[in-house]
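Taken together, the values in this text are just the output of simple stated rules run on the coordinates, not laboratory data. As the structure is a prediction and not an experimental result, all values here were calculated from the model. Cβ atoms are built from the backbone, for glycine too; each structure is taken alone.
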Structure 1
Amino acid sequence: MRMSKPVVTTTPEVMGGTPVFPGTRVPVQTLLDYLEAGDSIDDFLAGFPTVTREHVVAFLERGAALTVNDAA
């Protein structure tokens, strides 16, 4: 299945190539850090208003799909 929009973008001009949510300068690792610390998605979104819930859901769904495919 091909995604119509990128879930993560990387370009040398934005955060030195760190993977970020599209159209933002927010590293996807920041979301993972929040979740690992026990914070909610709402907590993360409150701190990073340029990231949408759709960004987060797409990222998590893509990660889950890759994990399932790797396990198969």
Structure 2
Amino acid sequence: MATKVRIWYDKEADFLEILFSDKAGYMRETDNDAIMERVDEEGKLLGFSILGVSQLTHDKPLIADLLANVNE
């Protein structure tokens, strides 16, 4: 089963967003200040965003637990 993923990068804002769905939703905080999850009204995961992408390094991965259920 193929899933279309949309990836947006804003170099000026140093912001990356990955969307699994075009469904309406809102951003919600995670346990990592650099990562926000996009969820729908039912709490299903629609995507996520990462702030400060250029600050990531190869030796220290960015980790966060996305608490929403994946949108099916």
Structure 3
Amino acid sequence: MKNTFETKDLYLASLFYAKGIKLSDIRRDGRECFFIFNDQEKCNEIEKHYWSKEETVNAKEYTDAVKTLKGLLFIR
């Protein structure tokens, strides 16, 4: 059973990244990019809180995560 979580949502991916979940890969499918993270269970829990607007994160860490992930999209 794989223990990874995939999303094409940049802002959700940025939240995972800001929360310290390891980005294991970025997969491209045509024009779409999927961010692949380790620890599916933790990602599921954070995603649940994200959509219910209950998750908190340091604003600077989140902004840095968005910039980092955007940057990775352009070098791959």
Inset, instruction - Looking at relative contact order in percent (Cα under 8 Å, 6 or more apart), point out which structure of 1, 2, 3 has the largest value. - result: 3
Legend entry - Which of 1, 2, 3 leads on distance in nm of label points 7 Å out along Cα→Cβ at positions 27 and 59, largest value: 3
